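Derivation of every value follows stated rules applied to the coordinates shown; laboratory data play no part. From a predicted model like this one, the values you see are computed outputs, not experimental measurements. Cβ atoms are built from the backbone, for glycine too; each structure is taken alone.
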Structure I
Amino acid sequence: MTTISTQIAQVLAKLNITSLNPMQEAAIDSWKEGNDLVLLSPTGSGKTLAYLLPILESLKPDVKGVQAVVLVPSRELALQIDQVFKSMDTPYKAMSCYGGRPAMDEHRTMKGIQPSVIIGTPGRMNDHLSKQNFDASTVRTLVIDEFDKCLEFGFQEEMATVIGQLPKLQRRFLLSATDSEEIPQFTGLNHTTKLNFLDEQETLSERIHIYKVLSPIKDKLETLYKLLCTFGSRSTLVFCNHRESVERVGKYLQSQKLPCGVFHGGMEQEDRERSLYKFRNGSCHVLISTDLAARGLDIPDIDNIVHYHLPIQEDGYIHRNGRTARWEAEGNSYIIMHSEETLPSYITEEPETFVLPDNPPKPSQPKFVTLYIGKGKKDKINKIDIVGFLFKKGNLNKEDVGRIDVKDHYSFAAISRKKVKQTLSMVRNEKIKGVKTIIEEAKW
């Protein structure tokens, strides 16, 4: 049993976590020994806390400037880690940096909040380092999250350049969901401890029920539609191999009045974030995606994974399925196939056949609807203010209100679909903390 510090105990209490899992305990214990660390662990096993907690322990309150840099392969993962660190509610500041938004805005944020931790994609991190937007000499710790994905995306040179601009680096922490024969030399790992928890993948497979669904024709759209209708309002991720397929499937399902979101790398950042937000808060229970959603996204409680197309490599299949059955939960994975298709060699056991009903139910409507509120952090509005407003002025109770997200200049609140008309009528012309604002159903 790991002996945790008072600081970590306080963080866990704030996160409502009663205990760490064995992988997280091993990471904390190994970090205390002073070596560089390589942690191999499956998707969904809690790797983010496994390095954020040791980072927290290594931060020094008397040091002004950035003390730790976290490199990630995608903006979504950067945002997720940033949110987790902020939810830990420590005295230290963190921020995320990534392409798709002005670097100057990020620089202004750096100067304003003076972060101790910066989480970013390699390209954007190099941009800030080359312009000396923050003092690299105070950085002592480097984390590379989803290191295997960073290599797969071809970030070797960019990562090497980042590391080359951190002259006082003392500790390195690499995390991956797959093992590799050797770690590239540019990482500069020294006196390395390797923790391998990939055997837990076998335990994960025991909690996932695999089914195949037979499509009578090559075009599997109608079969997918019927399958999703049988799921009702259960949270479902549908994977396609190509962006064009994601768009095609999404348009078809929407034409059939089945609410769904789409998510792929060709979308504008704002559109991607909106799709994820609706999926997370229960305003949309189906998300169609490429493998971009297979890793690095914080989407809890996914009931079903559907492979509209199967990935070419086994790693892709494992990571997709790893989006469900997280944190000891159980989940389901469905493979849609027509008669001319065969299972790839990496699926060694024949899945059970899932028989679709002759008359599936009509598409179910999501439990929640998202409200747009035209005020945010810059207007001194927080989550507690919004909850209190919805309870008092909208006559809602705890069961009627879901996830609330407060941005700088606006907010989103998920409320019960059954009560949205009543609520909008009751809050019309009402003020939040004495401020009048727009409150309406979010237009996506």
Structure II
Amino acid sequence: MSGNHRSILIKGGRVVDPASGVDGLFDLLLKEGKVAELRPSGKTASSGKEYEILSAEGHVVVPGLVDIHVHFREPGFEYRETIATGVRSAVAGGVTSVCCMPNTNPVNDTASVTRFILAQSRREGLAHVYPIGAITKGSQGEEITEMGELKEAGCVAVSDDGRPVMQAGIMRRALEYARAFHLPVIDHCEDLTLTDDGVMHEGRVSTELGLKGIPSASEEVMVARDVALAEATGGRIHIAHVSTAGAVRVIREAKARGVAVTAETCPHYFLLTHEAVRGYNTNAKMNPPLREEADVLAVREGLRDGTIDAIATDHAPHHPDEKLREFDAAPFGIVGLETLLPLSLRLVEEGVLTLPEMVARLTHLPARVMGIPRGTLAPGAPADVTVFDPKATWRVDAGTFLSKGRNTPFQGWELKGRVVRTIVEGKVVL
């Protein structure tokens, strides 16, 4: 991605880089695709002969955001999203690195699919795309993939996301096998015998709407099982899209015991409850489903105390026609890349996290979970930078998204905080 581009000096912004403990007014110099220097603001001669000067006064400058949970749909479901539209959507949201889930067609369970995804992303030259390989062949939950080959081809983790690994014996072997290759196992925690064709959270709203419910226990039972298996095997487990108070409690207790467990949640789980489904709103249908107020508060507390390491989007675009079906028949999933930053900033506005704490959960902490060299502005690091205006307000209009997906429950919301510049390896891409 780095070419012979000019050096860039980003002047006068509030630079927040939690990985380096930096928070203050600095000028940031980028050279040859890397971070060259951080200088106290105003200490730089303003001759622009050797570099292009970008003013960031009144703006916040952070490492490029890292989203460790997206679905880019290619190969096989290009009508929903392609790698090209996915990375455009990412950089529009200030996201410079994404990890994409394997539930494509064919499933990313072989080195050839992994290499195809990497080749497509290189052609775009926008966000960095890190493929995640399947845990089991075809994500069928029966036979473990060749994880060594997947890692060699470029996979950074394994997951059957979208489907749980129902058999405990297979999950145990997967954790042991993945450990040999230093791969985290990303866990979609759902007991299908409890989900049983449910379409939303099981509670008062599902009863009133006459929709079949998914109990919180379907997530919590699997979190407890797989944390126990990680403890038994010494494998690394990462719990995806945490949505319930019980799941947060199990993860917190496991971390206190020293189990190698990490976790993520998504903006919809700390901002919305099952009330959003009223009116049979299919754009509020996701898996796991939106839960109750007590769960939202527990997820927020999990973010605050570090039980939950990262904020991810679970960006899952669908064709508009698919979401226009009746609620039972519509697919699960929402898009999230272009609203990730302002929705996360709500946690700062509401006093749940400080700005550096929020930035950490969108940059170096998710990068650390996946073992990828991103998420910091330390000298020598790749020059992936996001600049945003914390005061700019805008209204969500899904019609303007660069993603092919329009399926957002945040349509019409007034949001604060807008990405004004995205830089990938020293190249301005937005």
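Upon calculation of distance in nm of label points 7 Å out along Cα→Cβ at positions 126 and 374 from the atomic coordinates, which of the structures I, II produces 4.3? Attributed to the structure labelled I.
Quick one: mean count of other Cβ atoms within 10 Å over residues 62-69 came out at 29.4 when computed from one of I, II, so which one is it? The correct label is II. Among the shown structures I, II, from which was the value 1.4 of distance in nm of label points 7 Å out along Cα→Cβ at positions 30 and 94 calculated? It must be structure II, since only it matches. Where does the value 15 come from, among I, II, when relative contact order in percent (Cα under 8 Å, 6 or more apart) is the thing being computed? Answer by label: I.
Taking distance in nm of label points 7 Å out along Cα→Cβ at positions 118 and 366 as the criterion, the largest value within structures I, II is that of I. When Kirkwood radius over Cα pairs in Å, for residues 158-421 alone is calculated, the result is 21.0; to which of the structures I, II does this value belong? Of the structures listed, the value fits I. Here distance in nm of label points 7 Å out along Cα→Cβ at positions 278 and 318 was derived from just one of the structures I, II, and that gives 3.4; the source is I. Computing distance in nm of label points 7 Å out along Cα→Cβ at positions 198 and 238 across structures I, II gives 3.3 for structure I.
Which structure, out of I, II, was FRET efficiency 1/(1 + (r/R0)^6) of positions 182 and 294 (r between Cβ atoms, R0 = 41 Å, to 0.05) derived from, given a value of 0.65? Of the structures listed, the value fits II. Quick check on the output: 34, 24, 21 is semi-axes √(5λ) of the Cα gyration tensor in Å, derived from one of I, II. Which one produced it? Computing semi-axes √(5λ) of the Cα gyration tensor in Å on every structure in I, II gives 34, 24, 21 only for II. Here FRET efficiency 1/(1 + (r/R0)^6) of positions 22 and 382 (r between Cβ atoms, R0 = 25 Å, to 0.05) is compared for structures I, II. The highest value is that of II.
The maximum of mean count of other Cβ atoms within 10 Å over residues 6-13 over structures I, II, that is, the highest value, falls on II.
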